[in-house]
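Below are structures written as structure tokens.
Coordinate-derived values only; no laboratory data. Only a predicted model underlies this, so the values are computations on that prediction, with no experimental measurement involved. Cβ atoms are built from the backbone, for glycine too; each structure is taken alone.
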Structure 1
Amino acid sequence: MSVELQAKYWPGSDVPVLAGLRLDVAAGEFLCLVGPSGCGKSTLLAAIAGLDADFLGRIDAPPERGMLFQTPRLMPWLTVRDNLALVLADGRCSPAAEALLDAMEIPPALLDRYPGQLSGGQQRRVALARAFAVRPRLLLLDEPFVSLDAPVAQRLRELLLEHWMRERPTVLFVTHDLDEALALGDRIVFLGGRPAGIVLELVLPEPRPRAPEAVWRLRRQLLSTHPELLSGRVIPDPETSRP
């Protein structure tokens, strides 16, 4: 997948929110996008997803895409089973699709319940299963575990990694949480500046799952070298760094 985004403007503004951004992502790579709030992470993801075509540039991405948003976006009038069937070609929740729900730790007793009858963590599990059900070559996730309790979010990260390691889709994962990116990614791309662009790329050499101690060590090394990185300060002549 490749992105060449010359400029993205908000309506009525003559200053682009994103500009001069070039990004290549290898097939099967788990790439995390990190940057301060409002820097354009979700805007970039929407353009890659095909939800926003109002930009100058070119995006070459596989058509088989799945997306998970900051909220589950389940259809409240459909059961768990029917929410999953909604994205399937034959409109039926097959045994294979139900196996995905089982892998996301949704028991059979919940399949005929409605989203409003589920906890927040259960809704995110169903949304993950729905994104996986279309067998995407490109999986786009926009802060999918934000606002969840820490243990629930951690378990969902583990389930996401388990699925990625089995199926190996290309993943673009947007987060403002550096520790989350350090735990999940093959590579982290940091956005910053006005207009926003890539200020640093970090290749993570250690295999997953990464222990909390490894994440802490990577964070300490990164921020000791780039102490203002999380504020989105543009670093001149960015280059890939290896901790």
Structure 2
Amino acid sequence: MPRANPPFKVAAFLSNLPLFRELDRDEISRIAAATLQIDAPRGTVLFRRGDVCTGFHIVIYGQIKLALHAEQGGEKVMEILDKGQSFGEAVMFLEKPYMVTAEALIDSKLLHVARTAVFAELDRDPQLARRLLASLSMRLHHLVRDLESYTLHSGTQRVIGYLLGLVDDPDAGSVTLELPVRKNIISSRLNLTHEHFSRILHGLDSAGLISMHNQQIRIPDIAKLHAHTA
């Protein structure tokens, strides 16, 4: 007989996040009471550009894509989020509609923290405001770093930087990676066309810097690949 999964403990999960780690039990309980659990099978759209923002989301597990969509059907992937990451805080504070569309890339589970609960705790605990500002500042830092990459780095440098960013141990010598999302999503995230991204991968393969098999990438010499960006 299959065993039922234990109920998810929202308060315990929130208390382990850096954003809420310093809150006391009563504060966590109040936020948890205003938090909804969302099961999002692959392809679920959590919200679209222009929808009203009523709080922010935290990923329990899965992958969420934030993207801009053009009227002609094109898509620009802004960010890919996974376990423990949050999104929507800035729009929540501005009390403006969402500027991007959020979609589950794989089966995912999230929390939606109500804006009213966050604002109430901010009135009680100014330190929470500092942590939220730190989180938003880090997001801005990443956006500036992305802009720098798009404008100052070649396509090959961006692809190599992305692959090296997936390596857990840079001193390992060699490594085999599984691309976390589809290649067309990665190419959009790197501000490359899918065709250009594929040409770069094949060029790195031909040069012996990587080898490819579907979503699997093997880097035989991490240091050599890193040196190729110089």
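Quick rundown of the values:
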{"quantity": "Comparison of 1, 2 - label where relative contact order in percent (Cα under 8 Å, 6 or more apart) is highest", "calculated": "1"}
{"quantity": "Read-out helix-only ellipticity at 222 nm (-39500 (n - 2.57) for each DSSP H run of 4 or more, over all residues; to 500), computed value -12500, structure in 1, 2", "calculated": "2"}
{"quantity": "If semi-axes √(5λ) of the Cα gyration tensor in Å is computed and equals 35, 20, 18, the structure in 1, 2", "calculated": "2"}
{"quantity": "Read-out distance in nm of label points 7 Å out along Cα→Cβ at positions 9 and 25, computed value 1.2, structure in 1, 2", "calculated": "2"}
{"quantity": "Test item: mean count of other Cβ atoms within 10 Å over residues 17-24 calculated as 15.0, pick one of 1, 2", "calculated": "2"}
